[in-house]
Each structure stands twice: as C-alpha cells, then as structure tokens.
Structure I
Amino acid sequence: MHITDRKIAYDGHYKLSLLQVQDGDNTLRRERFEPGTAVAALVYNTQTHQYILTRQYRIGPEKDIVEVAAGMVDGQEEPAAAIRREIHEELGYEVDYLEQIARLLPSPGTSAEVITVFYAEVSQQTGQGGGLAAENEQIEPVFFRPEELWQTSFEDAKTLVAVQWAQLRKK
C-alpha cells in the first residue's frame, strides 16, 4: 500500500486530509485526522508523595476526564520542552526530573497523532496552574497517593499507559 494523492479537506483547529491509497489493483479513499504531535506526563510530587493528574472537560467524550497532564507540541518545539511547559501551565510546577515512557500512536487506523508520554518528578510549585485562559482551559489538579492511583479506573489510553508503567516500576 502507498498514498498516491493527498488533499486537505479541512484546515481549522485540526486538519483532515483526504488520501488516495493504492493497494495493488485497488484504489481506496480514506480520511485521516491530523491533530498534530502531543505530549503527556504522569507527574509525581516528591515532597508530598502524591501523583498529580488533571480533570478537565474533553470534547471527544463530552465530559470531564481525569488524565495525565497533556498538551500539544508548538511548532519545532522538542517534546521534552513542550511537556515541561504544559506541566507548568496546567499544574504550576517546575520539573525536577523527566523520563520518557513511550511514543504512542493512539489510533493509527484513522489518525496521524503521535503522543510522547513522560514520567515527571516535581517538588516546587512556582505558578498557579489551571491552564491558559487564552486557550479556554479550566484545569483542576487531582491528587492520588500511589495505592489510590493503582486502584483507580481510567478511560484515557495515555493515562493507562503511564499509570501501568509506574505501577510496574513502583515509582
């Protein structure tokens, strides 16, 4: 299989491309969602011994979701710099330690999205957090002791990956 033609069908907050895919003698038409490159992090406060996740309204499921801190990479920004920025914007913390967990393709059948997932340790809150008003973010921190985190059910895939990674390593 290979792509023989590509057109932008929609170019708004996100992009949608129309692709023509050649599969032997068959020509297929497919749509591909192109949200960009994202970052996410499971944040652990080494002073309080708690994980800090976020609660915010998400348009996909049309409800509030508890998930790891996350956001989009801006332009040519490196993923590590992007997640440090996002942690400060969403939670108000400076990152003391950062480790990459995984690079995920959350829905490769329909989406070009890539998410780099990190584990981050913090100890000092230097900002208010809560997200950026300019981005219409209303983010609330949610705190978990390790044993509470292990027993909580999450719907969000990047959060599941990060929590299972930490649980296996007893981080």
Structure II
Amino acid sequence: MLREWADSDTPFMRQLFDADDMAANTDIPSPFDADAFLVRIRRRRAQGIIDLAVTRDGGEPLGLVALHVASGVLGYAIGPAHRGRGLASRSLRLMTAFCHDKLGFSRLRLGIVQGNVPSQGVAQSAGYVRGDDALVGRVNGLGQPKLLETWYWTAPVAPGQQ
C-alpha cells in the first residue's frame, strides 16, 4: 500500500534512508535528516513530484516511490531491513499501473545508477527495459557524480490498435 508521508513517520526514516548504498544510488542526502526530508517531500510536491511511503498495510513506512508527474519519471527506494521481499517490484508495478490507467501515461522512465544490479532487477521484474540512450550524469546523496542508465516501460498495444 502506498500513502502520503506524515510527520509521525520521522522516527522510521533514519533506518530506511541513512545507509551508504541508499545515498550512493539515489539523491537522498547523507547524513540523513528526517525533518529536512519531510520539508523536501513537501517542496517537491509543489514542483509536481509526488513522493509516497511504501507500506504493507498503510502503517509503518518501509521505503518510498516517487513520480515526476510532468515527465513520467519514477523512482523507488526500500529501506535495507525490508529488501529482498519484493516490495520495490510490487510498488513499482503499482505506480506504473496507476500512471497508465489513471494518468494516461503510455511510456514511463527510470534512471538507475550504472551498476546497481538490484535496482536493474526491480526494473526488469516490473516490465521495464534498458534504453539505448546515452548515460546521464547526476550527483548522488553523497555529492558524488554518478552515471544513470535510462529504463523504460511502454504500455502494451491493445488489439486492433496496431
């Protein structure tokens, strides 16, 4: 289940996002500051970027998914203690279906740090394929330059619309 972030989530955020691999593979800053992260989420919302908490039942956050509404770019991050249970794949599939069914996207995009094999597996399991685009540079949460691979999901063509 995905839901909005709340002030009551701050006690869980450090264990989710204050990890070396999280900062290395995302733009979530390290050292992590939960209060600043909530401010960032609210600022991003005003910019058309929706960050949602990944939960099992609407309760404790286990990670996040994000959508840049104007461009159809998605992102995801699951806390280290909650990985390996399919949460990222299920969350990405859920957001992909929402973006297609409710928002009308026929193509969505991910930017995955080159060499991030677990994230590549998540993308593949949710129906995304690596594009042939040139690698894009970005600064990660540690302030290091990283190269991003672009992955795409394209809506299946309905019979009779080919």
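Consider the structures I, II: one of them gives 1.02 for Cα Rg over 2.2 N^0.38 Å as calculated from the coordinates. Say which. Computed on structure II. Here helix-only ellipticity at 222 nm (-39500 (n - 2.57) for each DSSP H run of 4 or more, over all residues; to 500) was derived from just one of the structures I, II, and that gives -5500; the source is I.
Ranked on distance in nm of label points 7 Å out along Cα→Cβ at positions 110 and 126, which label among I, II comes first with the largest value?
Values: I: 4.1; II: 0.6.
Once distance in nm of label points 7 Å out along Cα→Cβ at positions 110 and 126 is worked out for each structure, I has the highest.
Quick check on the output: 4.0 is mean projected area of the Cα convex hull in nm², for residues 6-61 alone, derived from one of I, II. Which one produced it? It must be structure II, since only it matches. A value of 1.3 was derived for distance in nm of label points 7 Å out along Cα→Cβ at positions 54 and 142; which structure in I, II was it taken from? Among I, II, the structure yielding 1.3 for distance in nm of label points 7 Å out along Cα→Cβ at positions 54 and 142 is I.
Where a number appears in this text, it was derived from the coordinates with a stated rule and is not lab data. Here the structure is a predicted model, which is why all the values come from computation and not from measurement. Cβ atoms are built from the backbone, for glycine too; each structure is taken alone.
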